[in-house]
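Below, each structure is written out as structure tokens.
Every number in this text was worked out from the coordinates using simple rules, so none of it is lab data. In this text, all values refer to a predicted model and were calculated from it rather than measured experimentally.
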Structure 1
Amino acid sequence: MNNYRNELKPCDESCPLCGGTGFIDCGDEGFALCPNDPRRFRDTGVRESDLDVPKKLKPTATLKNIDKALKGLLDTRSGMAYIAGSYGIGKTVTAKAYTAKAVRVFEGGVYYRRASELVNWLRKSYDTEHGQVEYQRRLDAIKNANWLVIDELGRDRMTDFARESLNEIVDARYMGAIQELNATVLLSNFTPEQVFEPYVVDRIMDEKNTYLNLRTVSLRTNTLR
């Protein structure tokens, strides 16, 4: 599912931590991948450059609300936020930036995925030799991820497979959130009621979670300072 493999090269020689090797010496614990190494972003769905995009946007109250919600999740490393809102208000770029930050916080298990991309990846499990086993492996990876962003929920028509898979994922992520095991961000142009079945909506709207319904003007005009 990774679109960025061609960019993933070790740090250059100017890196103050690894000097370009891509690894740092941890003494008796061996070696670890350098925090500055772009390879940390493999399969996450984001690039390190996503960190800088929100800085180029015109600051608005809406952006501050989104930033506050995601910062709270990353600071506590747990919880669930559903952010609904108009097109072009900064949901995606902010979520990608926080996913890039999460790469530096967590030791793996960090993903940004569009809903359609995620569903297609799960469906393709059945093209493999052991389809059901592979499907469960992929599903478990998403259900147990440390940080998960699912974007564009409700944008595409929900097939039975998509509905069942996403319902199961959100249900599992809700349990992970209330047990303070992981963090989940759900992004959509639609309210939860327009996307999910009532029992899933009930979990999303739990008072322990964060729900933002933001309707404002698009930032895509004159967004650069």
Structure 2
Amino acid sequence: MNSISFPKSITLDFNPKIDSQKDLEKIVLDSYKKNQDFFGEKEIDIKIKFLYQRLEMDEICGYKTQDWEVGYANKEKQISIFSPLVFDKVSSHPQSDFDYVLTHEIAHLFTNEILGFGYPKWLREGIAGYVAKQYKIRSVGKIDEFSNLHDKEGWNKFHNYPQAFSFTKYLIDKFGKDKILEFLKNIKTNIGSTSTYDDFVKFFNLFLKTDFNQEVSFWLELR
């Protein structure tokens, strides 16, 4: 790869004494293209800041982060993520998770830019996990009520990523990527970016011409 092929829409902020720009560009471009392929968009502007110590993530998030927290995407189109060179040293993740996490965080920025919905939280995380193919490495264990995973408060309490990844994959496999993207693009317009769980279920049933609870049951049978 050379600098000409790297999108001007992507800005990298890193420590050149630790990381190689060429290596980072290769990794970032691969994750970026996965999102372009899914969302069907040419480019969006993003900035990726690579971190090297847990304290840096704490300062960015504004609280003491846990050891599994390794990436953060904000509404200002910036991702903060631990460098792949320290990824497994400052977190409970193996180094092999880095590509998945970076793709996941970039997906959040594409979602913010293109889709604009905030709730359901499980669906936002599910879309990011689908693009990153995290359903391949996160097996579903405990099942929570989707009503408990809908808004920010519930998600912060339960944060069931494997369930979100798996059920979102089920929906895309059944209804097709284009139909689900169309559905997602209509959430903010039709029921608001922070809709209630009941409003979401009603819109889901109407738009996809099915029953949400029944689809959950079908998914559980296939797990």
Structure 3
Amino acid sequence: MTQKWKTDPTLYDCDVEEIDGQVKKKLDYENTYVKEFLDADPLRDWESFDRCKDLWNWCMSKLENPDISKWRVMDCGTKDCQFPEWLLDKVEYAVGIEISEPYVKYAQERNRPIIDVDVCDIEFTDESFDFMFAHHLLGLTQDFRKGLAEMYRVLKVGGFMVTLDNIPGNKRKHYSYVDSMDTVKEWLKGEDFEGHEILYFDRNPYNKDLVGEVILFMEKK
């Protein structure tokens, strides 16, 4: 099944505007973008689950014998919540957060560990998780910078955060448009993250054909 944004031009106004130096779609986020874009996807189990597992395994290969049995993991923008469900027998706690109501209901009906929470306003206390995960999410948020900051806030000291995103973004698809890796790099340098170590920030290392995909993998110090 094809995502409707690819085939139905009547769903969205694809014009963009610049707000505070950031290019955004001319759409109201909650009442238009979420309802007509995020909720427009056909309800199903997505093949991206396999790519989430690949990304997780790649991250584990970069760490030295991690004891993940006591980890708490959050998958941000989990969609169908297959990935957190897969993690349940590997870690102490796994949960997916999602703001698309149809997908929250879809996952709940399948007894998957999902809750209705926005990555830009994560309703958990500081330093609650050992690993924060986001697969193709930040460009769909109101502000990728706020999403990253919230993920970092709930991450424990010594914990890890990984995001995979399209850079540059797709102006038709993405609400929070990111024009280049340099945009994110400069923002990270300027933010007070109270110490962090970037373990990897570059093109997708396990699929060189996907030249627009960038992985940010960091540890909170």
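Source structure of the calculated read-out (helix-only ellipticity at 222 nm (-39500 (n - 2.57) for each DSSP H run of 4 or more, over all residues; to 500), -6500) within 1, 2, 3: 3. Quick check on the output: 26, 21, 16 is semi-axes √(5λ) of the Cα gyration tensor in Å, derived from one of 1, 2, 3. Which one produced it? Of the options listed, only 3 reproduces it.
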